[in-house]
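Participant: Listed after this line are the structures, all set down as structure tokens.
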Structure 1
Amino acid sequence: MHPRKRQRKNASAMKLVGALVGQFRETAGLTQRELADRVCVHEETIASVEQGRRPLKPDLAKVLDRVLETKKALQTAVDNMPEIDLIPAWAEQYMDIEGEAIALSFFANQVLPGLLQTENYARAVFRSRVPAFSEEEINAQVAARLERQEILRRKVPPTTSFILSEAILMARLGGDKVYKETLRHLRACADLPGFTLQVTPLARRTHAALDGPFILLETPDHQHLAYTETQRGSKLIADPDEVSILAQRYAMLRTQALNLEEAKGLLDRLLGEQ
């Protein structure tokens, strides 16, 4: 598998295109909600594009040009936006495999996996980075993370399993408002078909994955792989023996964690305490 070059539209250009969308919308006499209804997207999508927090994709640009009668102005702008390298080279191969996987299993003990992060949670993650990102870099990183989540909305989405440490659910990364929004998002995700969410309680006296987080993947040709990250790099694991060890740990974690219904109950209780 040949990794594709991961790039993101320049943040300044994203703001410029977003401003164009806002100007064209106002000229047409439409609110963000009215425009969103006409092009069949969420109002938040239009708001994020206009604020330069989310890139305008070519297919949406085409629809907006038609609805706003802008004579391909937005398509032209998107096609000519400058690009910047975004994803580290050591993560590119994983990103390719993740995008095509038919099954994904995540164990996380410090921060929510990217596929579960809301926009505001992701922004809090990147604002916590040391050394700090600029605001433009944060916007670009957040947009890339949200784009990754499209695999969960594929016509045939992958089977996904997440085991989260209870510590993640207790941490208030980004503040109280972001915390509550994140809990609501996780609770909604827990009801998705083909989606399993479990939680390892802090009170456990044994733990099968004390070495840290990892991901298990199954490719369309049924190859089983694993992926781990460190502070400054990552490792894609293809050796069957090594993958087997992590698969055994994941299986044990599932027996040690709260099941889906219990996890839902925990989220409901945490939401009720807000």
Structure 2
Amino acid sequence: MAYAGAMPHAEDRRTQSPQSVTRVIHILEALARAPGAVGLADLSRMLGSPKSSLAALLRGLAEIDFVIVAEGAYRLGPGAFGLGSALMEARRHLQSSDLVRQGMRRLAERSGETVLFAVRADADTITYVDAVESRNAVRFAVAVGDRRPLYSTAGGRMLLATGPQEEVPRYLDRVKPVSYTPETITAKRALADAVAAARDAGVAQTVGQSGEGITGTAAPIHDATGTVLGALVVAAPSSRSQDRLAELVALVTGEAAAISRSLGYRAPL
């Protein structure tokens, strides 16, 4: 029997560490995404964790019915589903827009730049439905409700990239690109390539496309069903952002993923 002040057993220490809490969450997420029961070796490979560590955690989860073991494979148990139901009930009291707004504020703080949430206004344009402005004296400012073309904005290209692939040529067939700056890309083949690159990378970045001296970086936000709700965008003066383009990509994609997870989205395995 353990008593106050006793040194925990080595296995107890492994299963009580902060890292173990993270592993438990990853185990539950992996089992939730799996189409069926998962063996220990497969789970170890999926999570990149030692089998011995996972086995100890799985035993604990099985004891509280979060995991069921059958023929050497694991699947979610009634305890996990009960917790899931409770979390869904709690989530009803928190609007999706609140979660997006919280993420926008975090991103504005970390990047130091203006953060926007863009959605499709119609077939050819996006509109900004929310904004958190930079605290810098020199900053990008846009009015909520403003519309911009899909082809010349990071958010627009990202939303084109996450839509049906066959929509892109139809859009480019009907649109008549105009130059907003000397840098604006208007060649339709180059625009198609830019959208394809955004689809492959999961992020779009534009420099001086819809306004001189403006850099935009955008990544998609998904809901629990995988539907793209809109694009999270950081808009910054190019004079301040040219030496940190990769950093902005990492910040935007990281926060877009965090917001999507808070909305219930789990990327396919």
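Coordinate-derived values only; no laboratory data. Just so you know, these numbers come straight off a predicted model, no measurement behind them. Cβ atoms are built from the backbone, for glycine too; each structure is taken alone.
Participant: Suppose relative contact order in percent (Cα under 8 Å, 6 or more apart) works out to 19; of 1, 2, which structure was it derived from?
Facilitator: Matching structure: 1.
Participant: Once distance in nm of label points 7 Å out along Cα→Cβ at positions 72 and 120 is calculated for all of 1, 2, which comes out largest?
Facilitator: 2
Participant: Could you figure out which one of 1, 2 the value 0.50 for FRET efficiency 1/(1 + (r/R0)^6) of positions 32 and 200 (r between Cβ atoms, R0 = 41 Å, to 0.05) was computed from?
Facilitator: Numbers: 1: 0.50; 2: 0.90.
Label of the source structure: 1.
Participant: Let me ask something additional. Out of 1, 2, which structure matches 3.5 when distance in nm of label points 7 Å out along Cα→Cβ at positions 184 and 208 is calculated?
Facilitator: 1
Participant: Taking 3.0 as the value of distance in nm of label points 7 Å out along Cα→Cβ at positions 136 and 152 derived from one of the structures shown (1, 2), identify that structure.
Facilitator: Considering all the candidates, the number was obtained from 1.
Participant: Separate question: Given a value of 15.7 for mean projected area of the Cα convex hull in nm², calculated from one of 1, 2, which structure does it belong to?
Facilitator: Of the structures listed, the value fits 1.
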